[in-house]
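Next up, some structures in structure tokens.
Bear in mind that the values in this text are calculations on the coordinates, not laboratory data. Nothing here was measured: the structure is a model prediction, and the numbers come from that model. Cβ atoms are built from the backbone, for glycine too; each structure is taken alone.
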Structure P
Amino acid sequence: MGLDHGLIGVDSEPVERTWTAKDTMLYALGVGAGISELEYTTEKGQRVLPTFAVLAAQAPAGRRLGDFDPAMLVHAEQAFELHRELPPVGGVRTSSRVTGIYDKGSGALVTTEARAVDLATGEPVITSRSAVFIRGEGGFGGSRGPRAEWAEPSRAPDHKVTYPTKPEQALIYRLSGDYNPLHSDPDFAARAGFPRPILHGLCTYGITGRALLHALGGLRAMSGRFTSPVFPGESLTVSIWLDGDGVLFRTTKDDGTVVLDHGRATRGA
């Protein structure tokens, strides 16, 4: 059957999601926060890491894009914008839509947008945009999609932060709700072409977000493109360039492999 192009532009039924202080602390631990970040990992004066927004506003579960092997799907891009700081305990109502299905030849790129509003007031809380790449679903003759321009500045980064990941990092992160066996089951990972389970793209994204948050003193918006897998236990280095009112960033592994590219961020309180 392939992908269902009839989904483009169709709003999902809104779904409600609530979270507890335990959920937001567990998320912080899942993206590597620890004893030096107790405001995110304990209840004393608890705050929420901005990148939790991508979980809070995830597209409703159960929407089918069509018939394809789920082992062929990888997270390709992710962006969020916070309209206000997230509380440790809260809830939102989220609607989403597929905004495009693009033909990349070897696969299809499916882009979505989700908008989350406060359960009580209806005021905007989060706008989230993401894309997945599905190998083997291209070649249908469609548009390749818009091309985003991004270039690494020709100077040293203003900030450079390195964080290790733990061998069990994916097993911690998955407890925040992403139980895709690609990140835990060696047999499933092998079927997808990996020698062992890989780290969740959104875990890499959250670790990068921590580096941006602490380097910039706040983070309101962030976008990036996933370019290479990370294996639990590898270290991640985030290079950050201040660019006028905005911020550019790129995340690499120890061997220089770029894993999160085309990074843009906006400072926030």
Structure Q
Amino acid sequence: MEIIRLPAFHDNYIFILGDRSVGQAVAVDPGDGKVALTYLQQENLQLTAILITHHHHDHIGGNRQLLAHFPDAKVYASEHDWHQGRIPGQTDRLKEGDHLEIFGRTAEIMFVPGHTQGHIVYYFPPIAPDAMGDLFCGDTLFAGGCGRLLEGNPSQMWRSLQRIRALPDQTNIWCAHEYTLTNLRFALGLQTKNPQLQERFQRVQILRNQNQPTIPSLLSLEKQTNPFLRCDCPEIQAVINHPDPERVFSKLRGKRDLF
């Protein structure tokens, strides 16, 4: 399974999962149908499915355009969003623990409310001991940050992030936005003595100055540097002056909203 990252809008990413040997592809969160369609046509790939993490327009806005060209493609999204009728063209509803077979790999569905009430993520475990896993996490976890609480509450989001944190270190984090530089600037104000964070910030500055992407990130690096995954660490708790991780997360998210 090949993973292609397509920039869209100002800072979104659309992901194309492809198997050129059979000429087929799957789109993840195609907010801009023209961007995804142009790539599929250039590469002569037939779209067989669309994977949606949540209902926001910059993740579903291209569904109808893609389905107009590939009417047999399935559209997968959460059971919650199915009942809300929020996903254009949705054909299949997914819940916690479901599995999808895609080009020789199995996606495990995790229900991670917080950013929205129906948010799901797609986790592809590694297929060999020395291989990487891949997580398509929409707007739940970002490189250096996490999503805003637009429908959920801090308790939900903290639990969701803990579940992602429990995945293997060698997991690629394919999040849907290029927010990394701003997220790390915020993180540096909290973790002033974190050498891994300082080194990461310098690398990300160089990449962004060259207009290069910072996605995918690596979960092991997120565990070391992302403050929203470290709300149970003394260093972060000392900044908020509170020992309860959920309260720490809530305060951090509020500070980030104003940053």
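Worth a mention:
- When percent of Cα pairs over 16 Å apart, for residues 99-202 alone is worked out for each of P, Q, structure P gives the greatest result.
- Among candidates P, Q, the computation of FRET efficiency 1/(1 + (r/R0)^6) of positions 11 and 219 (r between Cβ atoms, R0 = 30 Å, to 0.05) that gave 0.90 used structure Q.
- Label whose coordinates, when helix-only ellipticity at 222 nm (-39500 (n - 2.57) for each DSSP H run of 4 or more, over all residues; to 500) is calculated, return -4500 (choices P, Q): P
- Distance in nm of label points 7 Å out along Cα→Cβ at positions 83 and 139 - highest-scoring structure of P, Q: P
- Test item: relative contact order in percent (Cα under 8 Å, 6 or more apart) calculated as 19, pick one of P, Q: P
- Structure from which 31, 20, 17 was derived, semi-axes √(5λ) of the Cα gyration tensor in Å, options P, Q: Q
- Among candidates P, Q, the computation of distance in nm of label points 7 Å out along Cα→Cβ at positions 211 and 235 that gave 3.4 used structure Q.
- When FRET efficiency 1/(1 + (r/R0)^6) of positions 3 and 123 (r between Cβ atoms, R0 = 35 Å, to 0.05) is worked out for each of P, Q, structure Q gives the greatest result.
- Of the structures P, Q, the one that 3.4 was derived from, the read-out being distance in nm of label points 7 Å out along Cα→Cβ at positions 19 and 195: P
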